[in-house]
Structure P
Amino acid sequence: MSKLRRGVSFAALAAGALAAGLLPASVAIAAAPTITISATSAIKPVTGDVFVVFQGGSIAKAAIRGAVTGAAKGEVARLYAQQFPFKAAPARVGSVTLGAATQSYSFTVTPTLATHYWVELFANAAATKPIATSVTRVVYVSSGGGVKGGATCGRPVCHEQLVIDLLMPASAVTYEMSKHLYPYFGLTLGTKNVPPPPKVLNLGGGKASVTKWKRISAGALEAKISYSFTIGNHSYYWLWAACTKDSVTKDGLGLPGSHSCGVKQVSPNVAYLG
């Protein structure tokens with residue numbers, strides 16, 4: 001019985017080999033085009049998230065870059081954008097006609113709220129059905145603005161008042177007005193020479209007090225922070241910071257997640273609070 005099984009197995013293998021030899025040569029199938037995409041800005045990403053600053057000049061812009069591989073000459077790559085709250089139809093914000101099978105592309109964008117970006121490849125300028133689509137990249141937006149005020153300290157007690165102006169799309173103002181402003185403060189005292197800067201900033205330090213946000217235009221808010229701290233006859237070095245907690249899922253401003261705003265202490269070197 002065992003010999004019979006071996007003979008059958010051999011015959012089956014031989015037949016399989018013969019059949020395989022009679023099959024026609026396989027035909028190579030062209031790979032589908034692929035599209036890579038990345039988003040960058042002049043600001044270092046925070047927890048991997050790329051962002052720009054609203055009305056921030058050069059830091060208000062982001063670059064969407066990538067390459068199309070395996071395309072045909074004359075095909076068209078189009079950049080699409082969909083802004084928070086991501087319900088409106090995507091908008092076409094740029095296009096490039098390819099001159100080679102592999103070609104890089106670059107678009108400059110200036111989002112005003114968190115925006116999804118992706119690239120689609122079409123057979124020609126009139127085509128409406130994409131041949132290939134890239135993954136989606138997100139560019140987030142932080143409120144812009146500036147700070148006024150601040151003065152040379154008087155002795156023995158220094159009194160400082162800072163006026164914070166925030167700029168943002170009008171659609172975000174109502175929600176941003178409801179947020180609490182968290183003030184931070186740090187101080188080091190010396191003898192003759194100016195001391196090193198404080199190593200930490202404390203929430204509410206310097207007897208900080210804040211006002212509520214006041215709307216000063218369609219897309220601008222204003223609030224004031226006051227500090228009062230004793231320096232006597234010492235040399236001194238003081239630093240401050242302020243933040244509101246991000247709410248990108250509510251109004252499209254800021255970054256996803258929590259970024260230390262509201263904790264008891266922060267580093268004076270922190271890149272982003274929100």
Structure Q
Amino acid sequence: MWFGDDAAVLTSPPPGWDLVLCSDTVVAGVHVDLTHLEAADLGWRAVATTISDLAAMGAKCRSCVVSVSVPASVSLEEVMEGALEASLAASCPIVGGDSTASPTATVSCAALGEVPVGTAVGRSGASPGDRLFVTGTLGASAAGLRHLREQSDLSSELVERHRRPRPLLAAGWVAREAGANAMIDISDGLGLDLDRLCSSSGVGVRLDLVPVAAGASEEEALGGGDDYELLIAVPPHIDLAAAFDAAGVEQPILIGELVEDSEVRLLRGDRFVPAGYQHPLS
């Protein structure tokens with residue numbers, strides 16, 4: 001692998017591996033509020049959220065390219081500094097990209113990953129009876145944004161969770177290896193992303209628990225978004241907790257079960273309406 005021209009050259013994957021390609025775009029004023037965050041946070045979030053899509057398929061990251069468009073009021077160097085920090089944290093080198101001027105700060109990232117042939121985990125493979133896990137507590141990012149807007153407790157972990165989400169590549173890899181049927185990263189809120197997984201798989205869900213981060217509300221956990229924890233569906237015979245423990249990965253949290261009736265959306269026995277961040281174009 002080498003770079004330095006307008007295009008990067010990548011070697012083919014070794015025999016027995018599939019390539020996984022994903023992309024994401026972060027736009028100031030739509031996905032990031034730059035009145036509260038720094039330019040470096042914009043770059044970090046674009047790279048980290050893209051790589052999170054690889055984590056949700058159980059892939060390891062190979063490389064990424066980053067394109068940045070910014071107005072004069074936003075530092076290109078600071079945006080790229082954040083992007084590079086995120087790529088280093090995920091061991092996913094930036095091998096190319098582009099930069100230009102624009103009225104709105106925008107960062108687009110495309111990431112390349114790989115998985116053993118035929119093992120990538122999508123959101124459409126869940127089955128009735130699967131147990132549903134999440135890799136951590138939820139609502140921290142939304143609570144962090146609330147603190148930023150209120151200008152309160154700005155040094156809290158909640159604020160850091162909003163500024164610098166981390167893709168859970170190790171957890172995604174372990175879940176895939178353990179035999180997960182379906183996964184999705186929680187970018188738009190547990191309610192909405194769970195609904196997407198259920199709709200894609202043709203199943204319903206009974207939730208027993210919403211794991212709320214300390215300092216957040218259940219409403220923020222269900223619909224706040226930007227947590228980037230993984231939502232994992234596994235057959236009942238698989239001991240996902242043991243697999244995570246053996247790999248030295250933080251224990252997942254069992255939150256419910258998938259059911260055959262695709263219309264069922266129950267939380268502690270009561271029907272809930274999936275909520276979360278809806279892009280203006282969606």
Structure R
Amino acid sequence: MSYFTIAGVQMHALHHGDNTEAMRHRVDALMTRFPQVQMVLFSELMPMGASPHYAQPLPSDTEAMFCQLALQHRIWLIPGSMFERVGEKIYNTSVVINPLGQVVARYRKMFPFRPFEAGVESGSEFVVFDVPNVGRFGISICYDMWFPETTRTLASMGAEVILHPTMTDTVDRDIELSIARTNAAVNQCYFFDINGAGALGNGRSIVVGPSGDVIHQAGTGEQVMPIEIDLNRVRRERERGLHGLGQPLKSFRDRQVNFSLYANEGGSSPFLDTLGPLVKPIRADIETPPEH
């Protein structure tokens with residue numbers, strides 16, 4: 001089976017607090033209206049909001065509720081992400097639940113949005129998972145996609161679809177739409193970039209095909225986006241190229257160059273080391289005008 005239907009959910013929610021019941025109702029309504037849906041994907045930090053104060057160890061009661069919801073509707077469910085507490089550390093973690101209500105993967109965001117996402121640890125393990133008889137899926141979260149190595153690694157692990165919950169409420173959303181299209185094209189995969197609305201994002205979720213083509217782009221309000229994809233399209237384009245032209249994954253595989261940057265400890269370089277610390281910008285001092 002190469003056809004598969006994924007519904008992205010762009011919804012309003014509390015910035016700080018429990019949104020899980022609203023998510024449950026949204027899934028119930030979605031599955032009543034669109035019973036063909038096989039996977040549901042929410043945006044970043046949707047379940048408990050954007051405050052690390054609500055971080056929980058996993059597994060948790062919240063995760064168990066989502067497992068029951070996936071089993072009830074027999075769907076794959078990725079409820080965005082939530083802050084996970086591991087001892088004194090906090091991670092931004094996405095959970096993958098199968099139609100039997102089982103957690104099959106947990107992915108910890110590799111690139112917290114520093115310096116703004118202070119106090120959140122970086123994950124270190126890439127996550128792909130297989131939907132039996134359909135294909136292979138990869139997970140990344142929000143700022144991860146600004147680093148092309150993340151999507152390229154998932155594609156190199158065989159991912160044909162990238163599931164990408166995000167929470168962007170800032171002026172760089174336009175750029176992210178371009179990055180989503182570029183990631184899809186250069187890795188010849190589907191890219192589902194699902195953002196929140198209102199307090200948890202400025203919307204404009206985007207679903208991109210393996211040629212970098214926009215399949216759907218949402219507005220700024222609430223929206224449910226059931227999209228049927230064809231995994232044979234990914235396989236065909238990886239075999240023959242975009243419109244019979246570029247075959248970037250094969251070219252990357254067959255490259256003659258080693259990227260020396262990555263051989264350096266920490267992936268740094270003499271130039272990058274001159275850029276200064278990763279801190280928030282501050283106001284420049286302004287001279288106080290003299291009193292008259």
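Numbers below:
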item: Entry that produces -9000 once helix-only ellipticity at 222 nm (-39500 (n - 2.57) for each DSSP H run of 4 or more, over all residues; to 500) is calculated, selected from P, Q, R; result: Q
item: Answer label among P, Q, R for the case where Rg and Dmax of the Cα atoms in Å, calculated from the coordinates, equals 18.7, 58; result: Q
item: Test item: mean projected area of the Cα convex hull in nm², for residues 36-179 alone calculated as 11.8, pick one of P, Q, R; result: P
item: Which of P, Q, R leads on distance in nm of label points 7 Å out along Cα→Cβ at positions 68 and 92, largest value; result: R
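No lab work stands behind these numbers, since they all come straight from the coordinates. Since this is a predicted model, take the numbers as computed values, not measurements. Cβ atoms are built from the backbone, for glycine too; each structure is taken alone.
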